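A.B. asks: Have a look at these structures, which come just after this line.
No value in this document is a laboratory result; all are computed from the given coordinates. Treat the numbers as computed from the prediction; the structure is a model and nothing was measured. Cβ atoms are built from the backbone, for glycine too; each structure is taken alone.
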Structure 1
Amino acid sequence: MKPASFFDLPAKLQESFLWDMDLDYNSYESSKVECIHGIMCGNVWSRNPEIINDYYERLSEKEIHERAKSVRENLLGNLISLENFIDNP
């Protein structure tokens, strides 16, 4: 089932989708990284609430599920690399 709100998704999944969005930020004063960081910290400004809601409304449950699997695989790969680093100093 698709969560009611974009912000009901797990944080890593939100971050992944935010990179796909054409967010509203002033590239002379900040970067997309700073914009995404601000959104992840609850600081959603300008037209971004509309952009996020419109983007989320168009996402299907299948697209969300597939992205969640991809994010999970990426995170698991990072954990394995970290474990290998710790176990083999």
Structure 2
Amino acid sequence: MSVTAKFKNKSYRIQLTDHAQARMIERDVSERLLVTIVETGIVKPKPKQDRAFWVFTTIPDRADNLICVSLVIEDSDLVIKTVLINWRPL
């Protein structure tokens, strides 16, 4: 995947784990939608994990809201660990 996204006012390359890629296919989340979530979603830091975040939003016309990505900042990359649907913030 050769896509970039702005997160917290900085541009990052997006890297997907194999698990995240599989969940995107399973949950019908395109690269474009993933970028939209990262750039416009609500950001919630993960407890006790530096540089790790939940980013989530609702998407019009989808019944499986909230959609959430779990990500970690690693240098100039955002590593997407997984993509969730029907997520409930902690």
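A.B. asks: Given a value of 35 for relative contact order in percent (Cα under 8 Å, 6 or more apart), calculated from one of 1, 2, which structure does it belong to?
C.D. replies: On the way: 1: 35; 2: 28.
Corresponding structure: 1.
A.B. asks: Also, I was wondering about something else. Matching task: 3.7 is the computed value of distance in nm of label points 7 Å out along Cα→Cβ at positions 49 and 73. Pick the structure from 1, 2.
C.D. replies: Working: 1: 3.7; 2: 1.6.
It was calculated from structure 1.
A.B. asks: If P(r) over Cα pairs in 5 Å bins from 0, in percent is computed to be 3, 15, 29, 28, 18, 7, 1, which of 1, 2 is the source?
C.D. replies: It was calculated from structure 2.
A.B. asks: If helix-only ellipticity at 222 nm (-39500 (n - 2.57) for each DSSP H run of 4 or more, over all residues; to 500) is computed to be -20500, which of 1, 2 is the source?
C.D. replies: The structure behind it is 1.
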